Structure P
Amino acid sequence: MYRILVIEDDFALADVIKETIESWGNEVHLVKDFSDVMKGFKEYEPHLVLVDINLPFYNGYHWCTEIRKVSNIPIMFLSSASDDMNIVMAMNMGGDDFVAKPVDAQVLNAKIQALLRRTYSMQGTVNTIEHKGVILNLGDASVMYNGETVDLTKNEYKILQTLMENKGKAVSRDTLMTKLWQMDCYVEENTLTVNVTRLRKKLGNFGLNDYIKTKVGIGYIVE
């Protein structure tokens, strides 16, 4: 099931979109506070954002820019102003697609499904963890950022999965070693350090040099 965040101030339309998307088996959250869209975004951690251009306080272009500072998830613009200039602006601001009002349910469905497939490269149930634009694929132990993908070893994958599942919380070295032990792959203290170093190097190739931070005397954290 994909989580889709809808940022639309026409609440009647938003309810229709929510009902339509949920009928396809996905989950939808409607933004209510348009003065602080990022709060809802960070709490919900959606797989896709559907955002109207004309909104109270700040327009959809603004929120697209803010989201792009922390995430690379797909963003689809929604607007009754479907002229070429708005489409070009939406793409230049970091959008991935554009749907014109009045919304056709079949068109919206087709575009959302295609965009999700292109982004997550899989059909059906979502099997990923996403945080700050980093997407960990639980199906094939790969990690993606900004459209680039790298494969992880079994240990690297389990370490990153544990840290991302506990984002914002420090994870002890003992906890990580227990996770690796449960995978029938016992590691000593030094081996854990080596695996974290290799994982950091792979993330560093994406430019994510500080994605995993050390908490002295405790372990590691993904903030």
Structure Q
Amino acid sequence: MTLTKYGKTEWTRASAAALFLFLLCLLAAAFINPPAGIGLAGLVLLLWTAFVAFFRDPVRKVPSDELVLTAPADGVVRDCELIPNGNCGHEELSKLFEGRDMLRIGIFLSVFDVHVNRAPCKLKVLFTTHKEGEFHDARDLKAITENESLILGAKGHIKDTEFPVAVKQISGAIARRIVCGVFPGSELEKGERYGMIKFGSRTELYLPAKSNFEPAVNVGDRVFGGVTVIARFREKQ
């Protein structure tokens, strides 16, 4: 199992602690109470496996079709909405889209999902903006506007077309840390990893609405970052 570099601190510390407790349990099994010691050792191993698995980073085969955008995260599509006149409550994001309508696709991630975030298309980062906030359950609509979040705003590229695109990482009731490993000027390929949200959370993709982009998912669909086609670009005839 490959683990993400964005969780190295957590899974390294967890592994050290688990090893210490595991050895104590084995000593207890050898000198005090064998059944209890072995049972506790098994529990430690189970809990360590569950915790470390959260930071897994599976290899993904990114679609080669230049005209498709892929999901920026694993999870379930919770909403697919039109945001009129760039009215998203974020000045920098609205400016990126020049006040035009936006298409927002929201993805809910449970603690069982892979939490690594990936670029939905080839892009160049223009800004990253972090906002302190609350920690509502990521399924609560209040999380969209009130929770801690980080927006990556960029210029996307599909063939000879350039367009505004943004990915918003939103913390949840359990998630308490957003990681974004890129900066203005960074260039990403479609499906390339760039960060993660630690534990349950929400990820949103913003695209130009009433344009050449068509959503390729529906509410309730399960998506996988870097693999699932989330939108298609229709070339002008």
Structure R
Amino acid sequence: MQEFDLEAEGLRALNSALHAQNNDTNQTAWEILNPKGSHAIAVGLDAPIDVTVKGSTGYYCGGMNQQANIHVAGSVGPGVAENMMSGTVVIDGDASQYAGATGHGGTLVIKGNASSRCGISMKGIDIIVHGNVGHMSAFMAQSGNLVVCGDAGDALGDSIYEARLFVRGSVKSLGADCIEKEMRPEHLAILADLLDRGGVDADPSEFKRYGSARKLYNFNIDNAY
């Protein structure tokens, strides 16, 4: 285990050390002490390493992650796992705005609640939220899966493309072109796998599925006049 005291050694030194890791590294486990809400912790990683942050972080923790498994023993500020490509980011607490924004791959697990715009413009990432999500979550979501074990705020899935949304609780309102869809056996299987990966003990049959009505991005001659 490599211990790094962020308060004593600084963010630049931390990210430089983490960026120096590669697929052949033998320093596979890192523990970051005293984050104290610092921004941009463990961003741009590209190695199969395990990083544990012992405390809460600020903006953009775990952004652009590839391959790494990042665990935050606390809560995170806006933009956690933004533009993530692969790997895993697990948050023990809550996440602020636009968690997982534009994520292309990998898995983001939020064990608390997520604020507004969770999964905005997601492009293949899987996001599992144990609690609730705020308004405009999955706005313009293109692909991937958003699982909400609690409730969803206003305008869920506004202008959604082909992402799948699974919600166990209530939805305050659906956004433009987002509708409830049939939960078929293949969706139950997908959801069961997501819940298992997210460490959620829940029955997939308790969830509803939401997705695109496919009316916004297809040309309709009636709209031309």
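Computed from the coordinates by the stated procedures, all read-outs in this text should not be read as laboratory data. Source: prediction; values computed, not measured. Cβ atoms are built from the backbone, for glycine too; each structure is taken alone.
When helix-only ellipticity at 222 nm (-39500 (n - 2.57) for each DSSP H run of 4 or more, over all residues; to 500) is computed across structures P, Q, R, the figure -12500 traces back to P. Comparison across structures P, Q, R (criterion: relative contact order in percent (Cα under 8 Å, 6 or more apart)) gives the highest value for Q. Using the calculated result 20.6 for mean count of other Cβ atoms within 10 Å over residues 42-49, pick out the matching structure from P, Q, R. Answer for the origin of the read-out: R.
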